[in-house]
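Values quoted throughout were computed directly from the atomic coordinates according to the rules given, and no laboratory measurement underlies them. Computed from a predicted model, the values in this text were never measured in an experiment. Cβ atoms are built from the backbone, for glycine too; each structure is taken alone.
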Structure P
């Protein structure tokens with residue numbers, strides 16, 4: 001891992017790019033976590049989890065945490081909408097407009113994102 005990271009850093013330098021090693025971290029799945037030593041003065045820290053493209057990755061290598069996170073977000077949305085959708089004070093046409101504007105559009109965006117992941 002150290003060798004690959006060192007080669008990546010060297011390639012970036014050839015292209016004229018800099019790696020900010022103070023912000024750079026890596027995630028190690030299924031092994032012990034230790035800092036990567038690239039040379040005598042630079043070191044890269046390990047992390048326990050990170051979020052990339054709205055997906056949570058962690059050291060376990062499973063998607064349990066991501067699934068749990070999505071279920072919690074869905075429950076929060078449902079809790080917010082229940083007051084509106086079950087209200088007897090709001091007409092059916094208005095509820096349908098709310099559904100089409102908020103819920104249906106969000107599901108379409110979510111499904112498109114799932115196709116690209």
Structure Q
């Protein structure tokens with residue numbers, strides 16, 4: 001009986017770790033895709049950046065709204081800070097948790113162009 005309980009506890013812990021790592025990986029992939037978008041269109045204005053982020057968020061099923069996207073420019077660097085909360089089901093049917101993720105990305109502007 002002890003062995004069965006230990007196996008069940010181990011499976012529950014393994015499931016929770018797997019689901020947590022899936023959520024973290026999805027956040028990392030989203031952050032990387034936003035960074036790639038900034039690199040390949042570093043001269044985009046704020047509206048274009050927000051539109052690109054919304055498209056990428058839709059691909060990765062990220063619940064983000066415009067109010068959670070902050071864009072700032074410091075010299076030649078453009079910084080994008082994001083925040084969103086996702087419901088992560090750690091153990092299906094037993095335990096779920098709302099996690100707040102705060103991805104960010106930045107890029108350096110190339111001389112010339114249209115950044116406004």
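General observations
- Per Rg/Rh (Cα atoms, Kirkwood Rh), the highest-valued of structures P, Q: P
- Each of P, Q could give relative contact order in percent (Cα under 8 Å, 6 or more apart), but the derived value 29 comes from Q.
- If distance in nm of label points 7 Å out along Cα→Cβ at positions 32 and 96 is computed and equals 6.5, the structure in P, Q: P
- Each of P, Q could give mean count of other Cβ atoms within 10 Å over residues 24-31, but the derived value 15.9 comes from Q.
- Among P, Q, structure where distance in nm of label points 7 Å out along Cα→Cβ at positions 16 and 88 as derived comes to 7.1: P
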